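The structures considered in this document are given below.
Nothing in this text is a laboratory measurement; each read-out follows from the coordinates by a stated rule. Bear in mind that the values here come from a model prediction, so they are computed numbers and not experimental data.
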Structure 1
Amino acid sequence: MVLNNVELDVKIKCVETGTTQQVLAERVDTTAQYVNRIIKKKESLVNKTFVEIMEALGYDIVMTYVKREEQ
């Protein structure tokens, strides 16, 4: 099971960086509607088979976000 609340995580990161979903979508060359759909369906962010494998091994999945250093 993916334990992160991906939708909340993305929204928090957007607020922290002052970025709207529209701007985020433009940066990744897609629509704001598609970005919204992706973050609401966390199952599509992590491969379902990978999740099942980790669950079979007795693990849950926790994603960690690390800010990249600007170069």
Structure 2
Amino acid sequence: MALDADRAAAWRGGPADGEPLRPEIVIGFHGLCLMKPVDSEDWYMGSLNDHGTVDCWSAYADFYDALRGL
């Protein structure tokens, strides 16, 4: 399901832990989501938190690979 992109998102893990991401597209899948940031062609996988934010832990070069990662 397409979700409102007006939400806080951040990368979790590694040296860039906590780096904010600006969502352009967010698609929800039962507690998980795929998100494409405004300034990137990559897709990120993450979890949808109860308060609406997204914590991303995996990145993919294209949407097809991101879907396979689910």
Structure 3
Amino acid sequence: MNNLKKLRKQAGISQSTLASALGVSQGAVAHYEKGIRRLNVDSAKKIIEALNSQGVDCAFEDIFPVKNSKA
């Protein structure tokens, strides 16, 4: 599970606005948020840059938090 939707809303931008910044469709952003479509590293970097440009302090780990593993 990722936090992309939460961070996008925190930035106050729509899926369409983020999609335009990334050069993808709004549907692609919806699929990223739902985990239907996987992000490659370049796309993840673009998302982070787009969110940071909107005032959200965001890093890779913020979008994709590390799962707690039971030892």
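Per-structure values
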item	result
Relative contact order in percent (Cα under 8 Å, 6 or more apart) from the coordinates reads 38; which among 1, 2, 3	3
Structure with the greatest value (metric percent of Cα pairs over 16 Å apart, set 1, 2, 3)	1
